[in-house]
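**Q** Take a look at these structures.
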Structure 1
Amino acid sequence: MANDISEQARLIIITGLPGSGKTTLAKELALAMNAVRMCPDDWLMASGIDLWDGGARAQIEATQGDLALDLLRNGRNVIIEWGLWTRAERDTLRDSGRSVGAVVELRYLTAPIDELWQRIVQRDLEGRWGARSIRREELEKWAALFEPPTETEFRAYDAAN
């Protein structure tokens, strides 16, 4: 069901490391906003593809990106929960959403590394992961690579909305 014609479509970009709560928030927002949620992990698992297949992940994200723009053009709300660890990735996605007339929001989820690790271990115990889990050393490496949004970046979203 499309948004009321008077409402602008919304693109919600969720950024954060594994275990930060991106999927939980995205599911809550999708229900509350009648939005389509784009999560490559879901598509990989549903297709029987290893979550660690970087090529397949890149193809799915590209497909989801194209689909998201089509949905936004048609007045649908979209939530993207790819992680988006660099500002450049987030800027590109923000600009793409705006190019089709969507209001774009950025949501950043974070937690201390020990808490992220506990959540990942719990997720594993619940059987919500693929062929192998994330390793603690991977999480620490990714945390060092992650570019948290700055106040300047958040203002770039606020200015146009």
Structure 2
Amino acid sequence: MTVSAEAFRDALRHFPSGVTIVTLKAGDQLHGLTVSAFASISPEPPLIMVAIDHRHSAYPLLEQAGAVFAVNVLHQEQVALSNRFAWLKDEDRFAVGDWQAAKTGAPILAEALAWLDCTIYARHPAGTHTIYVGQVVAAGTPRPGEPPLIYWNRDYRRLDLGD
């Protein structure tokens, strides 16, 4: 017996996470989506992971040979950009923001809190998602010290940095 999907989601909404935009390049196609299922795995070699739903249009692109991706960590003033990559369907998501090509060719956001440029190290099917392990080949921290964008209890949150 397993827990229902509704109970599972209800429990997980109480775990805060950072917000990222995962961008990818597959052949000559660029794509991006808002992702909170991101984590670091290993410093040697430098590995991270993202989980992508099989129903998302990013999934078949990431399954292509030679696909690469970048994780762009958002700061708390980038709510509108997060929403753009989460909900916009028919317009160019990359029309807003200062996007540049990383070492792999994946788009990186010049004004992100931080970014990680990755090749695909491994793919692991996991239920409705695939876990993509990325080997980090380049990284940057354009806005160090700024607070990250946080998602908790079905909404964006701000850190109270206090004094």
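Where a number appears in this text, it was derived from the coordinates with a stated rule and is not lab data. Small disclaimer: the values here were computed from a predicted structure and weren't measured. Cβ atoms are built from the backbone, for glycine too; each structure is taken alone.
**Q** Given 2.7 as the derived value for distance in nm of label points 7 Å out along Cα→Cβ at positions 41 and 57, which of the supplied structures 1, 2 does it correspond to?
**A** 2
**Q** Identify which of structures 1, 2 gives the largest calculated value of distance in nm of label points 7 Å out along Cα→Cβ at positions 33 and 121.
**A** Going through 1, 2 one by one, distance in nm of label points 7 Å out along Cα→Cβ at positions 33 and 121 peaks for structure 1.
**Q** Matching task: 1.42 is the computed value of Cα Rg over 2.2 N^0.38 Å, for residues 105-152 alone. Pick the structure from 1, 2.
**A** 2
**Q** Of structures 1, 2, which gives 23.5 when mean count of other Cβ atoms within 10 Å over residues 9-16 is computed from the coordinates?
**A** 1
**Q** Work out the source of 27 here, i.e. which of 1, 2 gives that when relative contact order in percent (Cα under 8 Å, 6 or more apart) is computed.
**A** 2
**Q** Assign the value -3500, calculated as helix-only ellipticity at 222 nm (-39500 (n - 2.57) for each DSSP H run of 4 or more, over all residues; to 500), to the correct structure from 1, 2.
**A** Considering all the candidates, the number was obtained from 2.
**Q** Computing distance in nm of label points 7 Å out along Cα→Cβ at positions 17 and 137 for each of 1, 2, which one ends up highest?
**A** For this comparison of distance in nm of label points 7 Å out along Cα→Cβ at positions 17 and 137, the top structure is 2.
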